1. With helix-only ellipticity at 222 nm (-39500 (n - 2.57) for each DSSP H run of 4 or more, over all residues; to 500) coming out at -9000, pick the structure among I, II, III it was computed from.
2. Given a value of 1.14 for Cα Rg over 2.2 N^0.38 Å, point me to the structure among I, II, III it was derived from.
Structure I
């Protein structure tokens with residue numbers, strides 16, 4: 001029974017294609033910042049390109065420092081392309097959302113580290 005459930009989960013988990021990821025990100029953006037149809041098509045193409053770059057990057061399994069540098073470059077280029085498609089208000093809203101997500105992720109990371117530190121201190125006592 002357990003073996004069967006593991007097999008079903010393995011079959012259900014399928015790595016998303018760059019197209020699927022781009023569609024998801026574009027849909028999220030459209031919901032958050034109200035895109036016109038033409039903008040949505042252009043944003044999809046940008047997101048598709050970004051997804052392909054990330055898939056290629058992760059497939060090469062780079063060292064942590066290189067991964068960070070290339071990730072920053074990919075996102076900077078994405079933002080340059082987004083600025084060409086979005087109006088100022090839309091881009092600022094997108095930027096705010098990105099900042100909020102980074103801050104949330106950073107808080108979660110710090111909280112996890114704090115809990116791990118507390119666990120180490122408790123186990124030493």
Structure II
């Protein structure tokens with residue numbers, strides 16, 4: 001196994017529980033740590049046998065900038081499931097979503113959630 005780490009992918013979106021979050025929108029950041037079964041892709045130096053991280057980025061972008069969600073937890077889970085479905089080589093998708101401007105009555109850098117999705121367990125393997 002090996003890992004592909006896509007860190008701090010940034011997208012503008014309008015997720016959140018409150019109406020002002022939809023109205024104003026904000027930047028969201030996503031980290032995707034993908035544990036991948038290499039098969040023979042590394043020895044063969046073949047992109048077809050591994051995860052194309054350009055395509056993975058587009059999958060993440062489509063989800064984050066798509067349908068509005070109340071919970072960033074739901075976004076993280078959807079990303080994990082989508083990446084595992086798109087790339088059967090992924091054994092585990094560890095997804096973190098950060099929300100820097102969370103509406104809380106205090107000062108913080110950001111709120112983040114992390115979802116770890118085991119693809120093989122989800123697929124019965």
Structure III
């Protein structure tokens with residue numbers, strides 16, 4: 001699957017159209033981002049069934065704000081349109097591979113149930 005340059009314009013479509021999506025939030029001036037970028041790219045070449053997107057936080061400040069990005073690099077992982085992980089910090093290849101494996105193994109019925117419970121709790125508090 002081709003690498004996606006994530007923007008406000010294609011964000012919703014990208015999340016909806018990919019069963020597994022990894023987003024790398026980065027910036028040109030960020031040293032750790034420059035270290036993680038090649039790892040992200042290498043792993044994307046191995047997993048052609050997964051969507052890999054990059055979001056330049058300088059050019060796409062609105063998208064970064066939507067995700068509450070406070071430090072970079074940050075990895076966001078979606079499965080079946082549910083964000084299952086958001087983690088800051090440059091990851092080594094083995095850690096990124098482990099995240100992908102765990103994402104593939106997730107019980108999404110359980111994940112949807114948990115999301116519904118959390119949304120119900122929020123509605124009760126408001």
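Derivation of every value follows stated rules applied to the coordinates shown; laboratory data play no part. From a predicted model like this one, the values you see are computed outputs, not experimental measurements.
1. It was calculated from structure II.
2. That value comes from structure II.
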